[in-house]
Structure P
Amino acid sequence: MKTISASTFFMKRVFPFLMLVPVAGAFAAITHVPPGRSFNAMVLLPLLFVAVIVVVIYRKMIWDLADEVKDGGSYLLVRRGSIEVRVQLAEIINVSMSQYTNPPRLSLRLAKPCKLGDEIVFMPTRQGLGLNPFTRNPVAEDLMQRVDRARREQR
């Protein structure tokens, strides 16, 4: 079986830490008040705002990504956390790629919901250096053609 998803370890585990550590450091620096001076709590509002924005973006763009997707020919083996699901290509309604986001996201809309829901989203592997943002992702193109073929054969 060929793995068609990029590793999400950095994006799901390391990235949130790297984004929130500077906010926590700034929070600690601002709340450290020398003796004899007063503290203005309004100074913390921008930090709180940044922390909320980071968490919202993380939840919207990264949290729902599958950890690993393997191509088994007529099916995909999808793992997110401890949940592993086998999805037949004929059960996929739509394949869509949002390549102008970071990370790039490939979404699979399912005919019937599975343990992971009715949509599976993952970061597809990149081919080459990825220097041209206007090229189509080969993983997405291949899946679109194979899903269409599988759905036609099922009828």
Structure Q
Amino acid sequence: MLDVVRAISNYQFGVGVGEQLFPEGSVVEVSKRTGKPKRVYLDGSILATVRSNDGLLALTLEGATRLRALLPKGRFRVVVSDEAIRFIMEGKSLFSKHVVEADPNILPGEEVIVENSKGDLLAVGKAMMSGREMGRFKRGLAVKVRKVRGGAV
């Protein structure tokens, strides 16, 4: 089952990422009802959950931290303005006008990493618009925030 989760990761984040994101020793929890992967653990911490609606990975903060170290700088990243940090930390969604910078290759529905201008991980979520649109539009939901550093939403 670890091979399946690695293949999903390679598809979603890039070739070769799966083996590094989920090294040997990672444990995959399998659904008793469907027989499909549910969650991936490493050293007792959840790294990712397999979304039932599309079969892609939803990262936890631990998983996002590992992924950031594997990817080129800026990939799957959204940088927020200083005034938006407080709202993000409360678990509120990120609107386009508060995006300072975003990976232009982000597509709607993709998993993204939300950072402050210093590069600190703030949250993970799902992109609701493309990276090219984020920050350019003055209205609209850019990222639906799911997990926030210091707590879960």
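Tell me which structure, out of P, Q, gives -5500 once helix-only ellipticity at 222 nm (-39500 (n - 2.57) for each DSSP H run of 4 or more, over all residues; to 500) is calculated. Don't skip to the end; give the middle numbers.
Working: P: -11000; Q: -5500.
Clearly, the read-out refers to Q.
Ranked on Rg/Rh (Cα atoms, Kirkwood Rh), which label among P, Q comes first with the largest value?
Once Rg/Rh (Cα atoms, Kirkwood Rh) is tallied for P, Q, the winner is P.
Can you say which of P, Q returns 16.0 when mean count of other Cβ atoms within 10 Å over residues 13-20 is computed?
Values: P: 12.6; Q: 16.0.
Matching structure: Q.
On relative contact order in percent (Cα under 8 Å, 6 or more apart), which of the structures labelled P, Q is highest? Write out the running numbers ahead of the final one.
Numbers: P: 23; Q: 17.
By relative contact order in percent (Cα under 8 Å, 6 or more apart), the leading structure of P, Q is P.
Rule-based calculations on the coordinates, nothing more; no lab input. It should be emphasised that the depicted structure is a prediction, and the values quoted were computed from it without experimental measurement. Cβ atoms are built from the backbone, for glycine too; each structure is taken alone.
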